[in-house]
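A.B. asks: See the structures that follow.
FYI, it's all coordinate maths here, none of it is from the lab. Predicted, not measured: the structure shown is a model, and the values here were computed from it. Cβ atoms are built from the backbone, for glycine too; each structure is taken alone.
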Structure 1
Amino acid sequence: MRFSVEQDDELVIFTVKEPILDSSNAPEVKSELLILCQPSVKALVIDLTMVHMCDSQGLSSLLLAHRQMKEHEGFVVLTGVQESVRNLFRISQIEYLFEFQPSVHDAITWLQS
């Protein structure tokens, strides 16, 4: 699983560098997100620009991040979400749980406002 993590105080940017987020790599994503979602982190930006397909296990890893961050009164912002992936959120009726922004820059601007 290829990904990158950037941390700046209370902000973490987690970038998935795979075209597919599914059962083959979701467990590794979940493990990393559990490490990242600490009480000291106030915002987690997950960049999905490179992800073109996501299944229920991939979605489950993002929901885990949401639950962890909510527990610590933090935010999860999803960026660069492709339409095919966004449709999975709509179909699953969980779109309202997340803030969606076009880019990491837009997410940071939104968080600072």
Structure 2
Amino acid sequence: MAKPTGGLPKGVRGPTGSSRAAVERRSMPLLVTLNRLPRWIVVVLMGSLLFLGLIQTGDLAWLGGICLAIVALFLGWLLALAWPVLPVQARLIRGIVVAAAAGISVLKFTGRF
């Protein structure tokens, strides 16, 4: 007999560990709030933070680093939540994007970008 999936859609695995279940449980209120917002708000907000983070130079480079760090944290959080259902190629590409945003953020903080 097949193992019960607990009401999960076909192809979706459940949490594999207690720490993962805790992260998903703590993320649920924020995910519900984001789901209630119009889709364009999240896109515009993240796009604006990315744009502001990339254009800040000189004395305000630290502000650009903060904006890019917020974008990297948001994308990393989404990657962590989606990890079990993503194929290897998607994990790799999304991981590279998160690493690039975090790396540019560090460069902004050090004044090298």
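A.B. asks: Of the structures 1, 2, report the one carrying the highest value of mean count of other Cβ atoms within 10 Å over residues 22-29.
C.D. replies: The maximum falls on structure 1.
A.B. asks: Taking helix-only ellipticity at 222 nm (-39500 (n - 2.57) for each DSSP H run of 4 or more, over all residues; to 500) from the coordinates of each of 1, 2, which one would give -12500?
C.D. replies: On the way: 1: -12500; 2: -24500.
Going label by label, the one that fits is 1.
A.B. asks: Which of 1, 2 yields 87 for volume of the Cα convex hull per residue in Å³, as computed?
C.D. replies: 1
A.B. asks: Computing mean count of other Cβ atoms within 10 Å over residues 46-53 for each of 1, 2, which one ends up highest? Could the numbers behind the result be given before it?
C.D. replies: Numbers: 1: 19.2; 2: 16.0.
When mean count of other Cβ atoms within 10 Å over residues 46-53 is computed for each of 1, 2, structure 1 gives the biggest number.
A.B. asks: Upon calculation of mean count of other Cβ atoms within 10 Å over residues 38-45 from the atomic coordinates, which of the structures 1, 2 produces 10.5? Don't jump to the answer; show the numbers that get you there.
C.D. replies: On the way: 1: 17.1; 2: 10.5.
Going label by label, the one that fits is 2.
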